[in-house]
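What follows are several structures.
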Structure 1
């Protein structure tokens, strides 16, 4: 009798394990729907490219571009907001499928990720409260604010020694305007369209970086991503039908020639 009970218990246990395994298979299969989700990483502190409106919703040029790409690929866009310096790492860890975040396709970044074709060229500007400041020579002895992980961080490091500049690095671009208003920094180094936005909204002054030369903004992907060619095809279509130009006129008119 005891042996029969043990045999019965073993049979029931084996059946339960089989059911559990089948249940796991179904779960992973149904979660396969994630393949239809396009996960986009961004750092929503960089208007007019990406930021949040008063309702907390994402908005900006890059946000709208991401939506258009997802629509063309017949995928559902899912946006993950994170610090800018963490974006490359999120691609390497496959947390997101692509990054659209005003990111320049620098040679250094290309060592770790792949990029789409350039979708926007932009210069750099120095922003200040001092109307009289109009050249690099006047940066001598000043404190310059930049965002961590940005191409401006690299530029600021190069300028620091030549012009005796103290570089203050923050992880949120939105903090830079606050630091400037509070006189904790003297100058902010930013992409041109972002700088123009702060000059308009905050009453700041600014001047172009005469040495500015960037590779242009592009969409970043994990190395060897199958999405690169598909997204390039979408960008080409948006360029040809005028959609990309219209989007620039709406969000970054200063970039439209």
Structure 2
């Protein structure tokens, strides 16, 4: 997220969810693929199951699992993909993260192409998510030396913390937009290292929509806000470690 020599970014996801009055025809994925296949030549379909539960005062009355299919378009190297669900589309970027300039162009390309074939009435939700994996090679260290966002453990508790997860949700634009941070341990790539997963997400709050013509500008602002959050999460010592040769 920051302008660093070594990037901890594992995946970035930009997701759009459209209003119910946005017409979503059954052949939309095929039409979209025809327009994007030069940049996303590989096409797949994935089937998952959506579980629906009905409950009453006595407990679960019934449950039903319905198959849900979605189309996936992949770039030639498989690092950028588009996922299409009914009235929902996401653009994912896997590591190595090229740059925001390159990824945002792909988002713009996908969204603009979708607008050519669908009259988007309203966007119920937009979200931009960054997933970072941060590894610290020091065996003994203090979280506060590397993070400005970490759990506070009072002296009356054991100080040798094995696992943890800490999260916080922040309010923006008088409640119209939200951001969320989650930090926790994860599996390291090296046995002697300590690894942490830092998730940052910026998204519209429930019951707040975005006009279709404002979507790309909204995403640019979301990226700037997430960049501020990331830079605020890590210390100068952490930034220095990112700029070392890996």
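Name the one structure among 1, 2 that helix-only ellipticity at 222 nm (-39500 (n - 2.57) for each DSSP H run of 4 or more, over all residues; to 500) of -12500 was derived from. It traces back to 1. Identify the structure, out of 1, 2, from whose coordinates mean projected area of the Cα convex hull in nm² was calculated to give 17.7. Only structure 2 yields this read-out. Can you spot which of 1, 2 the value 19.9 was calculated from, given it is mean count of other Cβ atoms within 10 Å over residues 93-100? Of the structures listed, the value fits 1.
Read-outs throughout are calculated quantities, based only on the coordinates presented, and are distinct from any laboratory measurement. Everything numeric in this text was worked out from a predicted model, so none of it was measured. Cβ atoms are built from the backbone, for glycine too; each structure is taken alone.
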